[in-house]
Structure 1
Amino acid sequence: MFPQHVIARKRDGAALSAEEITAFVRGATDGSWADYQLTAMLMAIFLNGMTPAEVAAYTEAMMHSGTVADLSQVPGRKVDKHSTGGVGDKVSLPLAAMVSACGVPVPMISGRGLGHSGGTLDKLESIPGFNVSLSLADYAAQVARIGCALIGQTQDLAPSDKKLYALRDVTATVECIPLICGSIMSKKLAEGIDGLVLDVKFGRAAFMKDLDQARELATAMVEIGRAMGKEVRALLTAMDQPLGRAVGNAVEVAESVACLRGEGPADLMEVTTALGVEMLLIGRVVDTAPAARAMLDRVVADGSALRKFAEIVEAQGGDPRVTVDPTGVLPQAKLQMPVPAERDGVVSDVDGMAVALAALRLGAGRTRAEDNVDPAVGITALVKLGERVEAGQPLAVIHANDDTAGREAEVKLRDGITISDTVPEPRPLIAERIG
């Protein structure tokens, strides 16, 4: 198990044993492998790939590199959701409340935004007082008590992944499906869940740019889940234009509250409901997709999903009045700058990446992990593909705390929105279901 011997076998294209893979992961956890040895192994994996058995062993070794949460005291099947990241993707907030209100426990451990992709934790922390840093013991107790917890990764949850991801980020080995699968699934399976629903995005503003790539990643993660004895399903969803009409942090919380009131944008509700259907089916509270959809519609209509979100917020130290008066509770930017259309026509393109870069310029995201995020800034009232607009009508409203940043964000935003005379051909939002 000398590092150089294991590295040489993978360099030469061999399939590693579970013991060899465990030695590699243990080396990342306890420091017995030097960083240059870890990066050499990562590059060898990047170039030569891994077999399904190797990926399963890699995932299991990373999952057990730290503590695996024990949710055995929580009745029912525990089900989580994971998104591969997009622009305006605030689905986790309304989804967790809706599914939990339907009686399925939702233990959700999320991440922060980096680059153009927003993070669930950043959105939650825009709610005054909201604490995402619960211990695993407090996390388990809260799931048992109210059926849901929304927290960040703890120090003792899959610690090897934190080390290896940091090295992948600086050695051009991020875009490797076996390594991506291991990273995502090890953390999710360490949560103590029984099932998982994946939202694998594809398109210009997604990590996977085309449908084939997304399908390959989704299929690999579903297979890992099965190998680990978990029920995993995936939806492949389009991420060319932003999801919903808000991009930022506080503004996305406000839009999430609108969803729970039954007033959310159609595309956001479509994805949220579709993922919720899969979670309820895995949770065994219903037998059919129509029954699941009806149950989700009902908890929104009768207000129980909104009340559940308020309960989660209050349990984690946040101000539950956010569900009653989001504008009065959430931080507000100093400037609101409409972006007027320059001509009549039809919105034929809304480039999600351009919108993300505009929000990034405002300070809504981070380019480095240590960057601070401004919770108040962002973009709202964003037009959608196929909508008719008149000259002077706002294409979006920029929320800025700095006039220069706002003007520069407007330039990026205009570059990403195209107005033409023809109606674009509609494209399906949910392309495929796997599992």
Structure 2
Amino acid sequence: MNNTLALQLHNPWWTREELILEDSKIIEFSKQKYQWIPEFYHHFPKNKDVILTLRGPRQVGKTTLVKLLIKKILLKNKHQRELIFYYPCDNIENFKELYELLFNFIQDTRAKEPRQRLYLFLDEISFVKEWQRAIKSLADLDFFKNATLLITGSNSLDILFSGERLPGRRGQIFSPDIELLPLSFRELVLLVKPDIEELNAAHKDRLLKKLLFDYLVCGGFPASINEYFTKTLISPARYEVYLQWIQGDLHKTNKSEDLGLRLISRLVDSISSTVSWYNLAKRTGIVSHSTVEEYVDILEKIFVLNKIFYCSLNGQPDYKKNKKIYFIDPFIFNTLKTKIDGFLGDAYVYSLNYLKNSELLPKIMENLVHNYLNRSFDQVFYFSGKNKEIDFITKHKSRRRYFEVKYQNKVRVAEFREAQKMIGANNLTVITKQDYESCGYIKLIPIHQFLFSSL
């Protein structure tokens, strides 16, 4: 397929603005009962010369967000249609091909419209080798003057670090790197029950408890949320899609899918516990602990999991000690666990059963708390000493906060006096199953209330 035809196919609005409404992502979004529009949509800098990166896992809605922005620019802002450029980069092999594509489009368009703003959207750029070289070269030629460029990708560190290699070329904007993650529990609640704040306290509390279980089942991906809340189930095909994404990205990085799943199996079993690369290598049959570290790093880059490090109570991290591993979303955890346990074909029912009855539930709840804290603070660590432990220590600038997760039927403030003494005159928040209590520096709060709150 020649470039001209490919460009026409990916930019049908060049013929007529209304053709954006026939885009498959726009049609799919319009059919959803629960339509999630990320905050970035409302803050897109439409009149600034900037180079933005939007990174997040596959299936989270990056392409849909891009198409919604194009629709808004076309139909609401009435911007000239030939000045809006979109291209999916999955099949672009290297920076030279990318450079040629952009150079020709911008040069031809500027010859016709030298003073009008260009909007350029490059989708899924992560696997274009050395893509930043093309962007840097064009920026050095002033090709992005009077242009707004948004680049999306599913490999977090690649697109972030590549973006950082463009110093002085990204425009006047405070934060040019945007992360699009699956919905948090609070975001899910406000999406499916937007009037929840109008309910009385008792009714709101009961509803939050129910929705927390729903969140454990469907997670925060828009497609799984809509399927679950409209059909009261999630199809096997939905789990397969997310599994194929993970396996496909491992393959694209020249890693073994089999070794990746073997390692993931051990990480699922070890959720909320400390792990070492050496022991993981031994338990999975992987030859080297450095290979384990490399696989974990890739799984973190493609938004499957996060690792956190040890930190002393006085705030000093130690990156050599054992780590803790958490999965970024409940639906990802369910997909991987059902695959590992051999129930992928009946994943929905299997997930319901172990979420209702499993001894894993307290650990899964700790995973949820980690995800919430990871979104809310610059850094998250754990502490573990002789017969002493703090699940999470967060750091923001010079301030530290301490969190403990105790998901059990009965919890009392008195149980945490020793833990509070360890951290001195600092607040300790204990996330419980159902107990409220506050005394001095110790506060107990049920997990459904904690996850719905704003820190």
_If mean count of other Cβ atoms within 10 Å over residues 318-325 computes to 18.2, which of 1, 2 did it come from?_
1
*Match the computed value 26, 57, 17, 0 of P(r) over Cα pairs in 20 Å bins from 0, in percent to one of the structures 1, 2, and report its label.*
1
*Which of the displayed structures (1, 2) returns the greatest value of relative contact order in percent (Cα under 8 Å, 6 or more apart) on calculation?*
1
*Comparing structures 1, 2 by distance in nm of label points 7 Å out along Cα→Cβ at positions 278 and 390, which one has the largest value?*
1
_Between 1, 2, which one scores greatest on FRET efficiency 1/(1 + (r/R0)^6) of positions 46 and 214 (r between Cβ atoms, R0 = 41 Å, to 0.05)?_
1
*Please state which of the structures 1, 2 yields 16.8 when mean count of other Cβ atoms within 10 Å over residues 70-77 is computed from it.*
2
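Upon calculation of P(r) over Cα pairs in 10 Å bins from 0, in percent, for residues 270-373 alone from the atomic coordinates, which of the structures 1, 2 produces 11, 22, 28, 30, 8, 0?
Of the structures listed, the value fits 1.
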*Which structure, out of 1, 2, was FRET efficiency 1/(1 + (r/R0)^6) of positions 230 and 326 (r between Cβ atoms, R0 = 25 Å, to 0.05) derived from, given a value of 0.30?*
2
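Readers should treat all values here as calculations from the given coordinates under stated rules, not as data from a laboratory. Here the structure is a predicted model, which is why all the values come from computation and not from measurement. Cβ atoms are built from the backbone, for glycine too; each structure is taken alone.
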